[in-house]
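Each value in this text was obtained by applying a stated rule to the coordinates, not by laboratory testing. Note that the coordinates shown come from a computational prediction; the quantities given were computed from them, not determined experimentally. Cβ atoms are built from the backbone, for glycine too; each structure is taken alone.
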Structure 1
Amino acid sequence: MKTKDQNSKHLYVHVPFCKDFCTYCDFCHYLAKDRFIIPWLKALKKEIAFKKMNYSYETIYIGGGTPSILSLAHLRELLEILKPYTENVLEYTFEANPESLDAFKADLLSDYGINRISLGMQTHDAKILKAIRRHHSFDDVRKTVDLLKIRGIRNISLDLIYGLPFQDLFSFKQSIEKALSLDIDHISLYALTLERGTSLYHQNYHLIDEDLDADMYEMAKDILEKAGFENYEVSNFARHQSYSLHNLAYWNYDDYDALSLSASGKRGLYRYDNTKSLIEYFKGNYIENEYQLDLKEAAFENIMMSFRTQFGLDLGLFAKRYKVSFFELYQKAFEKRKSDFIKIADHLVVKDRAILNDILLDFMDQDF
């Protein structure tokens with residue numbers, strides 16, 4: 001692994017274990033068995049030493065997989081491993097499923113400084129939950145939110161998916177309303193995608209048509225905005241400025257470190273992807289791919305991510321990163337799309353993110 005010039009402020013840790021495999025999920029995951037989890041924790045310590053981590057982060061995000069599937073003892077060991085890197089943490093996020101986060105684990109998370117939970121609700125509909133192989137009910141979601149709030153963890157985000165099997169516009173509307181009834185301040189909406197290797201793919205499931213997909217999103221956006229939520233990023237809505245600081249780092253194209261299987265990290269133009277293989281990970285072969293982006297690749301990734309947010313692209317930071325102004329680098333594409341942007345202070349913001357993909361196509365084709 002290449003030597004880093006400066007410390008990153010952000011860390012992602014992937015917990016690659018689940019009780020079961022959701023029919024739509026293609027993330028790196030293995031069944032939660034002690035024979036996998038115990039050596040994984042040992043390998044995680046070794047990876048930290050290999051990457052010479054000796055500093056604290058501002059944001060840490062423990063994702064998966066299903067981090068909450070870990071036993072209380074294994075969860076404590078994971079949090080103890082990460083504890084030396086949490087001294088300056090502002091946002092410490094933990095992904096959980098409602099059925100596997102009990103009061104004892106919630107107490108432990110609180111004790112170790114976890115202050116944000118991303119909870120996988122997906123839908124309120126019992127029939128749909130069963131069809132996608134989820135093992136909770138909406139009542140489980142409600143109880144989990146309540147036990148977290150009692151322990152002082154009020155920064156809670158709910159994930160919802162639209163385009164699921166048996167789901168129609170009315171069912172999705174009900175899911176949004178159910179989520180709002182829990183008095184939380186962050187909701188993430190994801191359109192179902194059909195990934196090769198998932199159960200839905202092998203079942204020859206057909207995605208909903210583009211018009212219904214758009215109707216579902218626009219309906220959700222309208223309901224959430226009327227409830228006081230900002231659509232601060234294409235798929236994310238927050239109330240009371242409860243933005244995800246960790247995810248904002250991705251969208252701002254900041255550097256970030258990564259630990260465990262399939263996790264990816266970034267430092268300037270340098271990128272790395274960790275292995276998806278438990279066997280290779282246990283052998284100490286943590287990184288599967290390393291590569292240097294060129295200016296065109298990095299600049300486009302930067303604008304692609306930043307234009308997704310309501311804050312837009314930081315023009316000063318862009319010029320500092322790439323030693324060239326955005327308007328000089330993308331002169332032709334910007335002139336063509338000038339009417340689609342608004343300049344707020346030193347930021348360039350897309351007026352209508354519903355046409356973002358069309359805008360990005362013009363920037364992708366820009367000759368350097």
Structure 2
Amino acid sequence: MTHTPRHMLVTGGAGFIGCNYLPIALEADPGLHVVNLDALTYAGHPASQRRVVETYGERYVFVEGDIRDAGFVRRIFSDHAVDTVVHFAAESHVDRSIDGPLDFIDTNIRGTANLLEAARALWGDRNDVRFHHISTDEVFGSLGTDGFFTEGTPYDPSSPYSASKAASDHLVRAWHRTYRLPVTLSNCSNNYGPYQFPEKLIPLIIANAVAERSLPVYGDGSNVRDWLFVEDHCRAIDLIVRRGEVGRTYNIGGHNEKTNLDVVHTICDLVDELVPRPDGSSRRDLVTFVTDRPGHDQRYAIDASRIEKELGWTPDHDFGAGLRTTVEWYLANRAWCDEVTRDRYDGSRLGLGD
């Protein structure tokens with residue numbers, strides 16, 4: 001059974017993945033209207049929406065608000081005749097969850113419950129509606145040197161962030177099983193690409209490399225992540241929203257396993273190529289190994305065979321090409337980086353749990 005969204009609520013559309021999803025969804029369907037609900041916390045910024053406003057203004061509405069406000073959420077559903085939810089909104093940085101876990105509990109768990117309850121109240125027993133919940137592979141915990149996360153892997157979260165996302169996943173499934181709410185879910189690997197807030201590894205390393213600052217690497221840099229280019233992820237999400245089986249979960253991965261140190265070294269080489277040092281030396285000499293993150297998972301890797309077999313999705317970008325595109329984007333958009341971090345983030349270390 002396919003689903004055709006007409007009045008879509010995107011939560012967290014001013015954040016990294018959400019702001020990349022908006023133009024993909026709007027471009028793919030000229031009959032689609034989108035309401036973007038975002039609280040504009042530190043990682044969400046109006047600057048990330050400008051291209052959407054300029055291109056799709058007649059079909060796009062931005063509403064500033066908080067998914068923790070149940071009454072407000074219900075009014076959004078009613079006022080905009082919402083028939084589809086694509087739920088990105090979440091506190092998402094592991095280091096920040098170590099320093100302040102309760103914000104993650106409030107937003108990721110209670111906020112998701114508010115959205116589910118609004119959908120249940122306004123949709124009733126309609127079957128022409130859909131609630132898609134975006135989650136992370138971090139809910140599965142840490143892998144050893146072999147194997148992959150599948151949709152059936154038991155949950156074993158290690159951080160307050162991943163625990164809060166695991167809880168929200170369980171809520172979405174429970175609302176489907178108990179109330180028959182038409183839901184789909186996806187768990188993705190590490191995203192990278194344009195518009196990511198510069199506290200995360202890749203944009204932080206790019207910024208520090210250009211500025212000739214130290215490049216912090218946790219522990220010995222051997223932790224492995226599966227990297228997924230954000231536009232590939234957004235294509236997968238739109239496919240699930242429209243063609244995914246109700247009640248089904250889909251893992252989305254990039255098939256790009258890299259150690260953190262390999263990622264940092266590759267960024268150094270790209271920045272050296274695009275913005276060479278006067279003496280021709282390598283920025284790899286800026287790498288500084290720092291105290292590891294508490295509870296740092298060793299390895300993530302996604303088995304994305306279900307979405308490939310059932311929906312025909314595969315990633316378009318390998319890591320080399322995607323990372324080059326990403327570095328070039330950040331070098332060309334330093335004004336955006338300055339604007340979104342001003343008075344919000346100074347590049348200092350987070351997540352020590354002090």
query = distance in nm of label points 7 Å out along Cα→Cβ at positions 214 and 294 was computed and gave 3.5; which structure, 1, 2, did it come from?
reply = 1
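Of the structures labelled 1, 2, which one yields -0.54 when log10 I(q)/I(0) by the Debye sum over Cα atoms at q = 0.09 Å⁻¹ is computed from its coordinates?
Numbers: 1: -0.54; 2: -0.47.
Structure of origin is 1.
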For 18.8 (mean count of other Cβ atoms within 10 Å over residues 174-181, calculated) the corresponding structure among 1, 2 = 1
Entry that produces 2, 10, 16, 19, 20, 15, 9, 5, 2, 1, 0 once P(r) over Cα pairs in 5 Å bins from 0, in percent, for residues 134-237 alone is calculated, selected from 1, 2 = 2
inquiry  = Suppose relative contact order in percent (Cα under 8 Å, 6 or more apart) works out to 20; of 1, 2, which structure was it derived from?
reply    = 2
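Out of 1, 2, which has the highest value for distance in nm of label points 7 Å out along Cα→Cβ at positions 62 and 86? Write down the numbers at each step before the final one.
Values: 1: 0.7; 2: 1.7.
Structure 2 comes out on top.
20.2 is what came out when mean count of other Cβ atoms within 10 Å over residues 166-173 was calculated for one structure; which of 1, 2 is it?
Values: 1: 15.9; 2: 20.2.
It must be structure 2, since only it matches.
For mean count of other Cβ atoms within 10 Å over residues 150-157, which structure out of 1, 2 has the highest calculated value?
Working: 1: 17.0; 2: 14.4.
Structure 1 gives the largest value of mean count of other Cβ atoms within 10 Å over residues 150-157 among 1, 2.
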